[in-house]
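For reference, the structures are reproduced in the following blocks.
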Structure I
Amino acid sequence: MANTSQTPWQERYREKMRIPEEAVSVVKHGQRVFVGSGAGEPQTLVEALSTRTDLSDTEIVHLLTLGVAPYVEPRFGHQFRHNAYFIGRNVRQAVAEGRADYTPIFLSELPSLFHSKRTVIDVALIQVSPPDQHGYCSYGVATDIVKAASSCARTVIAEVNEQMPRALGDCFIHVRDINNLVSTNRPILELTAHEPGETSRKIAQHVANLVEDGATLQLGIGSIPNAVLTFLDGFKNLGIHTEMFSDGVIRLVEEGVITNAQKSIHRGKIVASFVMGSRKLYDFIDNNPFVEFHPTEYVNDPFVIAQNDKMVSINAALEVDLTGQVCADSLGTTFYSGIGGQVDFMRGTARSRGGKPIIALPSTATDGTYSRIVPFLKKGAGVVTSRGDVHYVVTEYGMAFLHGKSIRERAVALIQIAHPKFRPWLLAEAKAHRLVYHDQMELPFSTPTYPEELEQTLELRDGELVFLRPLKLTDESLVREMFYKLSPDSVHSRFFRMITSMEHEKLQDFLKVDYDADMALVILTGKDEDARLIAIAHYNKNPRTNFAEASFLVRDDWQGKGIGTVLMTALVETSRRHGISGFTASVLAANTGMLRIFHKCGYRVESKLTENIYDLRIPFDAKKGEVPS
C-alpha cells in the first residue's frame with residue numbers, strides 16, 4: 001500500500017475535488033453541521049446542502065452569516081434546525097417564531113465548546129482561499145470560530161473560492177486537513193456601509209473625545225463605529241485590536257493615523273478575527289502583512305485584550321436602565337442578536353492600563369417614540385453587560401461615567417444623557433423607586449442641550465493644563481468635595497458668612513443652571529473621569545434689568561495661577577453670546593484678588609462701597625477707559 005502521507009499535496013488536492021452535491025453527500029441524519037461566518041459563508045455548499053431531501057434532524061450551527069439561510073425556511077420542517085450563536089437578520093424571524101434556537105455565550109468561550117467536545121461538530125462547511133505553494137489555504141475574511149470548528153470537525157468540506165483574499169496570521173488550514181473540496185469563483189459577500197446619520201455622528205464625536213493618541217481600538221458593526229472613524233483625523237499612532245473591522249479603517253491607515261506603532265502587543269499589526277465590508281476592504285487585507293487574523297479564542301480573550309494599553313472598546317446596546325444594566329441581545333422576550341464579544345472587550349478593556357470600555361447607543365428608538373434609557377429593562381430582557389462592568393455610556397446628548405458610582409449618581413448621570421423629552425418621566429420614575437433624592441432637582445423641559453462648544457483645554461500661567469466646561473447636574477459630588485477643601489476665608493469671601501457644611505439641599509442651588517439665563521462654568525484638573533473641580537464661575541440674569549449677577553470661587557491651592565481671569569473672560573463671552581447687557585457683583589473690600597479680576601475684565605467698572613462691600617456694575621456697552629455718554 002502506498003504511503004499517502006508522502007503524496008504531494010497537489011495530487012491529494014485534485015483527488016479531494018468534488019462537485020457541490022457530491023461534497024455534501026457525506027452529511028448524515030442527526031449530525032451537527034457548522035457553517036462558516038459572516039462574509040465567509042460558503043454559499044455554494046449551503047445551497048447544495050439545502051437541496052438534500054433525504055436528511056432529517058440535521059442541526060446547523062454558526063455565528064452571524066451574511067448570505068443565504070434556506071435551512072430556516074418553514075418548508076424544511078424536520079429536515080433542518082438552526083442553532084444561532086449570534087442571531088443575524090437572515091435567521092431572526094425563525095428564532096423569534098421558535099423554529100430555530102439561540103445559544104447565549106461569550107464569544108471568547110465559544111471555541112472551547114468545540115475543543116472540549118461538549119459540542120461535537122460532525123461536519124464543517126467552510127470557505128477558503130486557493131492553496132499557496134505549500135498547500136495552505138487561508139480562511140480569508142473570517143477566521144473567528146471557523147478555525148476552531150474546522151480543527152475539531154470530524155469532516156471538513158471547503159469551498160475554495162478564487163476570489164477569497166489570502167489573509168495572514170493564525171488563519172490557515174492545510175489541504176491535508178480538508179476532506180472534500182469544491183472549486184468556485186463567486187464574489188465574496190459584501191456589507192454596504194451607509195452614511196452615518198446626524199445622531200450617529202453626534203454619538204461618535206462624544207466617543208472620539210475619549211480617544212487619546214496611541215490608543216488601541218475595538219470597533220464593532222454598525223453606523224456608530226463607522227462614524228467614530230470619521231472623527232479620528234489628526235490622531236497619532238492609533239492601533240486596532242478588534243473582532244472585526246470594515247472599510248473605514250483603510251482611510252486612516254492610508255493617512256497614517258492608524259500605525260499600530262505604540263501597541264503593547266502585536267506592535268505594527270492590525271489584529272482581528274474577521275472583516276465585513278466591500279471588495280476594497282477584501283483587497284486591502286489580501287496578502288497584507290500589516291493585518292493579522294487570529295481565532296476568536298485569542299482575539300476576544302480578556303487577558304489578551306488587557307495587555308493593550310489605552311484600549312478603547314465601543315459596543316452597542318438596545319437599552320440601558322438607570323442602574324447601568326445593559327441589554328444588547330433581546331427586545332424584551334424576543335431575542336434579537338447575541339452576547340457576542342461585548343463582555344469580552346468590556347472586561348478586557350477595563351483591565352487595560354488607561355482602558356475605556358464604552359457602551360454607545362442613540363437616546364431613542366422607533367422614530368423618537370421610545371427612550372433607550374429606561375427606568376427598568378423590559379420584562380424578559382437579557383442583561384448582557386452587568387452594572388458592575390459598565391464604565392462609559394454615550395448617547396448623542398453626552399457621556400455618563402458610571403464605574404464606581406452609586407445608584408443615585410448613575411441614575412442622575414444617565415437621565416442627563418437621555419432625550420430631553422423623556423427626562424421628566426425618567427426622573428419621576430427614579431424618585432418613585434427611591435433611586436435618587438426625593439427632592440432631586442428637575443431641569444425644565446425647555447432646557448437647551450448641554451453647550452459642548454464651550455468645552456476647552458486651557459494653559460495656566462505656570463504652563464499647567466486645565467479643562468473648562470459648563471457645570472453639569474452630575475457635578476454634585478465634585479462641588480461638595482471642592483467646598484470642603486476651601487479655607488474659612490474663601491468661604492466667607494464667597495458667601496459673606498461662615499458655612500461649615502454643604503449638604504445636598506444647599507448644593508441644589510449651585511447645580512440649578514439652564515445654560516442661558518443661569519449659567520455656571522467650572523474648571524477641572526483634566527478631562528478624564530478622575531479630574532477634580534478647582535473653580536466655579538456663575539452668573540444669574542435679572543430679567544428686569546437684563547444684567548446678570550456674577551460670582552467666582554477658586555480653590556485656595558489653585559489661586560494665583562490666573563484661573564479667575566480665565567473664568568472671567570469665558571463668562572463674559574458666554575453671557576454676551578446670550579444677549580446679557582452686563583454684570584453686577586458684590587465683593588468684600590478685603591477680597592482684593594477678586595476686585596482685581598473684575599477690574600481687568602476689559603469693560604468699564606462702576607463701583608460703590610457700602611459697609612466694606614463693593615457693589616459693582618459692569619455694562620458691556622462700554623469698554624474700559626471709555627467715557628459714558
Structure II
Amino acid sequence: MNTPSYSLPQRLVALIYGIACHLIFAAAVVSMALALFSGMRIGIGPFRGWASLLANTTLMASFPLFHSWCLSPKGRRFMSKLVPLGIGPKLSWTVFATISSLQLLSVFWLWSPSGMVWWEASNGWKIAIGLAAAAAWLLLGKSMSDAQLGVQTGYVGWSSVFLNRKATYKPFATRGLYKVVRQPIYISFALLLWLTATWTPDQLVLAVAWTGYCVVGAAIKEKRFLRCFGEAFRNYQTQVPFWFPKVGKKAAPETPVERKPDADVIIIGAGPVGLLLANQLGQRGLKVLVAERRLQPLEGSMAIGITPPSLHLLKELRLDQEFTEQGIPITTAKVFEAGSFLGDVDFSKLDAQHRYILSLPQSETIALLKQNLKNFPHVLLMEGKEFIEQEASENGICVRLRDSGNSACTEYASSYLVGCDGHRSLVRQQAGIRFPGGAYRSQFFMADFTDLTDFGSEAHLYFGPRGSVESFPLNKGRRRWIIQMPLRSNPDQLEIGHTVAEQVHARSDIDLSKSELQFESSFRPKRGLARTYYKGRILLCGDAAHVMSPIGGQGMNTGFADAAHLARALATALESPAQANALFSDYSRARRQSFRYAADRAASGMWMGTRTGRIFSALRKRFARRVLFRPAIRKRLAPYFAMLTIPGSPLANPKGTAQ
C-alpha cells in the first residue's frame with residue numbers, strides 16, 4: 001500500500017494542532033486532579049447563590065452533552081471543518097481530544113465554589129485518599145493505553161499527517177483491563193470523582209451527576225459499537241461484564257473475529273459515473289455495493305450530452321438503444337456570431353456507429369442506469385446511506401455508512417473502495433489525496449423552457465459582443481438555454497429564468513416570453529485534478545478525481561471513460577492481486593492524461609467563446625470563417641467535439657477526421 005504524502009503546510013498545521021492538543025490535555029489532567037482532590041474549590045467563577053447553581057449546572061451538563069455530540073456523525077463532520085488544508089478528517093481525534101480537554105478546563109476553573117466544607121480529611125486520611133486517587137489515575141491511564149492511548153490523547157491523528165504515515169485505528173479493545181470489564185475508562189473516571197480529601201456540596205453534586213453520565217455514556221457507546229461492529233461486539237458483550245468484574249470469567253479474545261468481505265467493491269456515490277461503474281462491474285460478475293446518501297433523485301439536471309464513445313460503453317451494456325429512444329440525437333450544431341451564420345458542425349458523418357451527440361438529462365441517465373442494475377443480483381444499491389469513514393488493512397477495507405433515516409452506523413468490508421462522490425469527495429479527503437485547482441473567471445445562468453422554436457434536434461451556439469448563448473434540445477418538448485453572465489451578477493438577487501429569457505432575446509433575437517420555465521440554475525466553471533487517482537485500496541473516479549469546465553459537455557463523458565478503464569483494472573486486480581499496483585498506477589496515469597486533453601479543450605473553447613466586446617467579436621468572426629469552417633478544418637470539428645480524438649477514450653481516433 002502507498003505511503004501518504006502530505007505537503008509541508010499540511011504537516012506544519014498538523015504539528016501545531018498536535019502541540020496545542022497535548023498542552024491542553026496536560027493542563028486538563030492537572031486541573032482535574034487538583035479540583036477533585038480539593039473538593040471543587042479552585043474555581044474562579046464569580047457567581048453566588050442561585051446564580052452559581054445555574055452556572056455550575058450549565059458547566060456540568062455541557063461536558064457530557066457536547067462530548068457525546070462530538071462522537072456523532074454530525075459532530076465528526078463539524079470537527080473536520082475546524083482544520084484547514086483538507087486534513088480535517090485525519091485530525092478529527094486530535095480535535096476531539098482538544099475539545100474534551102478544553103471542556104474539562106472550563107468546568108474546573110470556571111466553577112463558582114459554594115464556600116461550604118462538610119468534611120476535610122486529616123493528614124493520615126489525606127495520604128490514604130491521595131494514594132487511592134493515584135491508583136485510580138493509574139487505572140485510568142492503563143485503561144486508555146489498552147484502548148489505544150494514541151487515539152485517546154489525539155496523538156494518532158496529527159502524527160499520521162506530520163510523519164507522512166497511515167493512521168491506524170484498531171477495532172474495539174479486548175485486551176488488558178478490557179478482558180475483565182467492558183468499560184474500564186468510565187469506571188476509572190467515576191472512581192476519581194469520589195476519591196476526594198475534602199467533601200463539599202460542589203463535589204457531591206458533580207460526583208453524582210457525572211457518575212450517572214459514566215453509566216449512561218457507556219451504554220450509548222455500546223449501542224454505537226453494536227451498529228458499527230455488529231456480531232463481533234455482541235459476542236464480546238456475552239463474555240465480559242459491563243461494569244462489575246466477575247472473578248473467574250473467561251477472557252475475551254484479543255481481537256474480534258475477522259469478518260468476511262461483504263463485496264468485492266464498494267462504490268460511494270450513485271451519480272452517472274458511479275452507476276455506470278457498478279453496471280460494468282456487475283456485468284463482469286463482481287459483487288458490488290453502491291452507497292448513495294440521497295433518498296430522492298435530484299430535481300434538476302446539469303449534464304445532458306452523451307458522446308459516441310460513451311454510447312459505445314452503453315452499447316456494451318445493451319443500453320444504447322434505450323438511451324437513444326429517450327433522448328434527442330443531435331446531428332448538427334449551428335454557430336452564429338453577432339447575428340451572422342458562420343457554419344455548422346455535422347456529426348452525421350462521424351467514423352463511429354453513433355453519429356450524433358445524445359441529449360438526455362442527467363436525472364434520466366441516472367434512472368436508466370439504476371434500472372439496469374436490477375439485471376445483476378450481486379449488485380446492491382443502498383440509498384440513504386452516507387459515507388462516514390474507512391479503514392484499510394493489508395487484506396481489504398472496511399467502510400462505515402450512516403443511515404439517513406435512523407442515524408444507525410453499519411460497517412461493510414470489501415476488497416476495494418471507489419469514490420464517485422463528486423468534487424467535494426469525502427473519500428478523497430479521507431485518503432489524503434490533494435486536489436489542487438480553482439474557479440474560472442466566468443459565470444453562466446442556465447434555464448430549461450418548453451421549446452417553441454423550429455430548431456428541431458439542432459444545437460445553436462450564439463456568440464457576440466455581449467456574451468455567449470448556447471441552446472440544446474431536450475426530450476419532452478424542452479430546450480436548454482445557457483447564457484454567459486458577468487461575475488458581478490449575483491444569481492441569488494436575480495430571477496435566473498427571467499434573466500436568461502431577457503438575455504437570449506437581446507443576444508439572439510429569440511423570444512422566450514411565451515415559453516414555460518421548467519428549470520433554472522447557475523454555475524461557475526472550475527478546474528481541479530487529484531494528484532493521483534488511487535492510494536492503496538482507495539480509488540477515485542469521475543468528479544471525485546477531476547473537475548473541468550462543463551462547456552462542451554466533456555466532464556461526465558470523461559468520467560464514463562474513467563469508469564470503463566477502472567472496471568477492467570478492478571476485475572483483473574481481483575483475479576491477480578499481485579498486479580493491482582501496476583494496474584491502478586496505469587489507470588491513474590492514463591486517465592489523468594485524458595483529463596488534461598479534455599479539460600484543456602473545454603477551457604480553450606470557453607475562453608474563445610466568452611470574450612466580449614466588438615473587437616473580440618469581430619476577430620472571432622473572422623477566425624471562424626477563415627479557419628474553423630474551411631473544408632479542411634471543418635471535417636475535423638465533429639470528431640473533436642464528439643471526443644473521438646481524446647487519448648485513452650473509447651473509439652479514440654487520433655487523426656480526428658470524419659467520413
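Observations, loosely collected:
- Here FRET efficiency 1/(1 + (r/R0)^6) of positions 11 and 155 (r between Cβ atoms, R0 = 25 Å, to 0.05) is compared for structures I, II. The highest value is that of II.
- Taking relative contact order in percent (Cα under 8 Å, 6 or more apart) as the criterion, the highest value among I, II goes to II.
- Label whose coordinates, when FRET efficiency 1/(1 + (r/R0)^6) of positions 307 and 555 (r between Cβ atoms, R0 = 35 Å, to 0.05) is calculated, return 0.35 (choices I, II): I
- Taking distance in nm of label points 7 Å out along Cα→Cβ at positions 475 and 611 as the measure, the highest value among I, II is held by II.
- Origin of the value 114, 48, 41, where Cα extents along the principal axes in Å was derived from one of I, II: I
- At a computed -14500 (helix-only ellipticity at 222 nm (-39500 (n - 2.57) for each DSSP H run of 4 or more, over all residues; to 500)), which of I, II: II
- Read-out volume of the Cα convex hull per residue in Å³, for residues 187-410 alone, computed value 239, structure in I, II: II
- Read-out log10 I(q)/I(0) by the Debye sum over Cα atoms at q = 0.26 Å⁻¹, for residues 467-562 alone, computed value -1.57, structure in I, II: I
Values quoted throughout were computed directly from the atomic coordinates according to the rules given, and no laboratory measurement underlies them. Predicted model only: the values in this text are computed from it and were never measured. Cβ atoms are built from the backbone, for glycine too; each structure is taken alone.
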